[in-house]
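Please find the structures below.
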Structure I
Amino acid sequence: MHEKLQDYIPQNAIPQVVNLLDHDDLVIKVKKERKTRHGDYMRLPNGKHQITVNSNLNEYRFLITLIHEIAHFEAYRTFGRLIKPHGIEWKRTFQYLMLPFLNPDIFPESLLPLLAKHFKNPKASSDTDVNLALALKQFDEPNGKTYIFEVPLGSMFKLYNGRIFKMEGKRTKRFECVEVKTGRLYLFNPNAEVELLTNN
């Protein structure tokens, strides 16, 4: 499995990652894209532990996601199963594991200040850190999608699941959009990617 992981992470990160994964009871799987998550961690019924990471992530997001999930495993081993999934034990573990990777040999210089700020208090998902998420997306393959913050007022857009919305306006940090079918109001993060529809 380590050989397969080498295709997904920055070359200079490989030795440290291999060292972190040196556990007999830890299984790593690379999965097809899941829209609702980049990766996950679970304890299996047989006592082993499994980490999955989406195959479509760019190498920097893949590495962050992999270390995020390894931190769940390490926090579980150290503090037991009663801790909160993204509580203080996980945060401290994630910070400790990620620190050796935060250097210009692994990440582009442009990402390092954003990563340093993010890891002062890491969140359950790096997507909630809008500045970091947008910076990471610069390294994705082009996908023809538009960011919510780029959608003009009054324009319609579609989500990956087919639901259609109309852009209503901006609050302090998020954007108000109305689902056309139900008339319900939803709030979107600026870095959400959508398919812009041409207005008729």
Structure II
Amino acid sequence: MSDTEPKKSHGPWKALFEYGPLILFFVAYTKIKDQTFTFAGNEYQGFIVATALFIPVLLISTAAMWWITGKLSKMQVFTAILVVVFGGLGIWFNDDSFFKMKPTIIYLLFGGVLGFGLLRGQSYLRYMMEEMLPLQDAGWMILTKRFALFFLGLALANEAIWRSMSTDAWVNFKTFGLPIAMFAFIMLQTGLFSKYSADQTEDRPS
């Protein structure tokens, strides 16, 4: 591809590969949640079996995304690794708590890394999103602080829900609540995007 050739948009594919496995997990869980399956003399509830199906689907989806787009974000790679680790532990020990606590670990780590960068006066979020979202330095620092607090809130919400509510409630939260919360959070940042857009630099007096 030459430098003058327009880049292809992979938006629909990325959305399919990111949310497709989650939707399939939800559908599988809904259909088999009340069933018990016996493998190698051990009984497994529907949630564990749905998790076992989700892991290879996610890995295939991640590989397909890399094949089509030519790249994967560090967040996607890290998430895939945690799914394999915590999902595998849940299947091995036949305990769904490992898989349910995975979002807590992810969001605490993301929030912690962003917070650590802020303490050093840096926006690590900028390194991941700068190509998609050109902002001034001050805008990146504000957005990073908001994301760090948001991730902490998601981690606390996940802990509260999986520990105090039913598995059905957690699955609904994981499948719909988290994506909706992320979408709403991004939409609430439109004012910041507009105020601190890198394009606004030229309009401001020096």
Structure III
Amino acid sequence: MKSNMAGAIWASIQNKHAVPGICTASGDYIFKLFRATGKIGYADLIRDIQHAHAEAVNMPGHATTNGLIGSSMERIQLSDAEGKNSIGNYINTRNSWTETNGMLMALELPGIYLNTDQQKLYVFDHVKAEILSGNSSGTTIQLHNPTAYDPEVSMMAETENQAKKPLGYTAFLKWPKVKLKAGESLKIQVKSNTEISIL
């Protein structure tokens, strides 16, 4: 595991380690700040937090805990938090709060955000996306999944006027999802009413 990771959150001086994610929260309020202000720094921050969490998850060939696949623990860099003799050792534990905030980030944050009026696209997920064309009838976007996984990427698209309204707690329930197999590329169109269709 990396000793330094963009997006890791320093728990406290006492704990001597950084953690993957915001304790039992998605950090959707940071996304809402980006949406309300248009300041890209907020989007960069929450994306870094998301990606740090994903990197901290125990996966085949990428051990981060002594637990099951999909588990995670709160220690990103392996310091002497558990004593000087423990430096570099994984602790035989997992933390349910880090796993919970991972699930909340997957639910409450969009994988891709598009402001249709400004034709501005921001990708939070691990996929690639670029705008190919845009006009009054809609926006055409090229998607590519460079990962080894088959995600369902949530897409939030809105107009400038819609972006001025506060986002509700359960807005994510209405975001359409695009299925992308590992290595797959496809084109989608976001229509003027923000509906999505695969081309």
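We did not get these values from a lab; they are worked out from the coordinates using the rules stated. Owing to the predicted nature of the structure, the values given are computational and were not obtained by experimental measurement. Cβ atoms are built from the backbone, for glycine too; each structure is taken alone.
Thinking of I, II, III, which structure, once helix-only ellipticity at 222 nm (-39500 (n - 2.57) for each DSSP H run of 4 or more, over all residues; to 500) is computed, gives back -6500? Corresponding structure: III.
Looking at mean count of other Cβ atoms within 10 Å over residues 110-117, point out which structure of I, II, III has the largest value. Walk me through the numbers on the way to the answer.
Values: I: 14.6; II: 17.8; III: 20.9.
With respect to mean count of other Cβ atoms within 10 Å over residues 110-117, the highest-scoring structure among I, II, III is III.
Which one of I, II, III has distance in nm of label points 7 Å out along Cα→Cβ at positions 126 and 182, as calculated from the coordinates, equal to 3.1? It traces back to I.
Consider the structures I, II, III: one of them gives 0.15 for FRET efficiency 1/(1 + (r/R0)^6) of positions 86 and 134 (r between Cβ atoms, R0 = 41 Å, to 0.05) as calculated from the coordinates. Say which. Considering all the candidates, the number was obtained from III.
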